[in-house]
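The structures come next, written out as structure tokens.
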Structure 1
Amino acid sequence: MKIEKRASGSYRVRKMYKGQMYTVSFDHKPTQKEAMLAMAAELEKTKTNNAQMTFQRAAESYVDMKMNILSPSTIKEYSEAVKRFPEWFRSTLLCDITQVEINRLVNEISKGRAPKTVRNYHGFMTAVLGTFHPNLKISTTLPQKIKKEPYMPSQEEVRRILAEVKGTAYEVPIALACYGMRRSEICALTPDDLDGDIVHINKAKVMNEKKEWVTKTTKTTESTRSIVIPIELADKIREQGYVYRGHPNSIDKKLKRVEQGLDIPIFSLHKLRHYFASEMSALGVPEADILRMGGWETDHVMKSVYRHSMMDKEEQAKRKAAEKLRSALFS
């Protein structure tokens, strides 16, 4: 908290609290104690006013506060999330929301929805309430997470798919996905991002809250990276003058049709990142390097999604050790 003198001769005190800037003005230079008391009163007044807001109004205000901070796709998700809450909860005043209403909400939205979806609802709701009704203590029992092993396409399946799309508009994007690139990164890529066989990944194509496709910076700082691809693939991009010109969703649709035609289990383009991580691990590439090449922010994210490939590697090591012991004992 800082006391600032204005050009008019007055003074102001400003404080950032939960993402919002609060200001108190004085016609004289206040002492630190005066400034602190005045700011405390302003914050209390704001809390009282916020308590008279409905949850919908608070949620919309929360989204507006994050408009220039979060990615367009996240803002779109938040804006749509507001409308998905039951009408009775959206119209409830913040001062009337207690753990009872929250439990009722969670019980209602849990019907027919996956635990992950329920947790997303609850996470957004607690963020809104934490900003506009910070005195409310929330302690909710949520549905247990369902652990799913992501499908891991085999090398043979990937080779068959690449052979099937060769010479089509989908050859380049599907091949790039095998090198750990996200669909959003592939669709934002241009020939200018190539340097020999090196691809500089620094942007992504996503849908904003107006349902418009826009190009923005990458998902995280770690997502901005450079990877090496086959020179033949880089030359093809330069030769045709673009990476991919179609609708982003069309890549997944094409992949699904190819999988059906080849009688391969259906998986999305994103699952080729599973393949990439697994293959890198099997080739003995250090985990830190896999993280950098795939643009993962933390090893927790990668391990939680691709832990099965790591387990396969450990299983192979155990079997190899057991075989050595068998040879020593019984040969």
Structure 2
Amino acid sequence: MQRILIDTDPGVDDALAILLALLSPELQIEALTTVCGNVPVTQGTENLLRILEVLDLAEFPLIAQGEAQPLVKPLVTAAHVHGDDGLGNISQLRNADGRPVYPPADTHISPTSGVDLILEMVTRYPDELTLVALGPLTNVAKAIRKDPVKMQRLQKIVVMGGVFEDYGNVTTTAEFNIFVDPHAAQEVFQSNVPIDIAPLDATHQVVLTGERLHAELDGRSDSISRFLKDATHACMEFYRQHVGFWGFHIHDALPIGMLTHPEYFESVAADVQVETEGVLTNGVTVSDLRPERRSPHPNAQVCIKVAADAFLDHFFQRLQ
């Protein structure tokens, strides 16, 4: 069993990734930390608690709230994609008696900061812990700044972020998580910690259509199925209007699959740098992935290909 810590900015695809991880017997989630990104960090922490309440957990992982601002840039959020609350506006849903349909889980939030909880978990599980970063890399960079030697005792970091040969999803050239805090991403990629990256080039290969979601879930009344339909509705409508299909990309679920079913994924070694100064290219991840041009000094493994059908089938099998 792999010990993991999930660092997340809970939006809709983060929610799907967290549920997938909690339902994966190959993984032991030791802790969850929140960071600003899709929504402000306080909203993200509340979202995390709502996600956890969907599952009937006997015991909760450790939870800590992390950084509220990127290292240098002002915060950019994505409520226009994920709904005002970042979870498809499920916080507004009420039962007939007025109680929330999706209340926050009644569990403890550590007084420790997200950054310090990351370092505490590395201390507890040296050379065993994998850090799964589903949002901007602010917490991770600050943990590296605070104790770079200790952070090298991570087994690896798995990052959902970046884009190399595809278009970006926040600007023409940049993916959201890296764009929000490019300075943090650059520091993480230079940390000498082993890094696996699931960029948009890979995540765009996995399309969850509304038709597939409803074919899998209609007629089911369990809490996970209800949550999946309620939480994804706003995202799917955004994609229908702005991307051209009814559905969405479940970006953050891919790093979980990379840990549990690596045979679905193909990666290449790369030297990844992040543009932090450019006006038109701020947040772009730069690397030459052509086989004849790859760097002899890679700092990451970049996923370039996914067995999309197999992964989606696995996703639904686990969540059911």
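Bear in mind that the values in this text are calculations on the coordinates, not laboratory data. Keep in mind that what you see is a predicted model, and the values were worked out from it rather than measured. Cβ atoms are built from the backbone, for glycine too; each structure is taken alone.
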Practice task
Taking 5, 16, 15, 16, 16, 16, 12, 4 as the value of P(r) over Cα pairs in 5 Å bins from 0, in percent, for residues 227-274 alone derived from one of the structures shown (1, 2), identify that structure.
Solution key: 2
Problem - If helix-only ellipticity at 222 nm (-39500 (n - 2.57) for each DSSP H run of 4 or more, over all residues; to 500) is computed and equals -17000, the structure in 1, 2 - result: 1
Handout entry: Per relative contact order in percent (Cα under 8 Å, 6 or more apart), the highest-valued of structures 1, 2
Key = 2
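Please state which of the structures 1, 2 yields 26, 14, 9 when semi-axes √(5λ) of the Cα gyration tensor in Å, for residues 139-210 alone is computed from it.
Numbers: 1: 30, 21, 12; 2: 26, 14, 9.
Matching structure: 2.
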Completion exercise
Comparing 1, 2 on FRET efficiency 1/(1 + (r/R0)^6) of positions 27 and 83 (r between Cβ atoms, R0 = 35 Å, to 0.05), the highest sits with 2
Completion exercise
volume of the Cα convex hull per residue in Å³: greatest across 1, 2 for structure 1
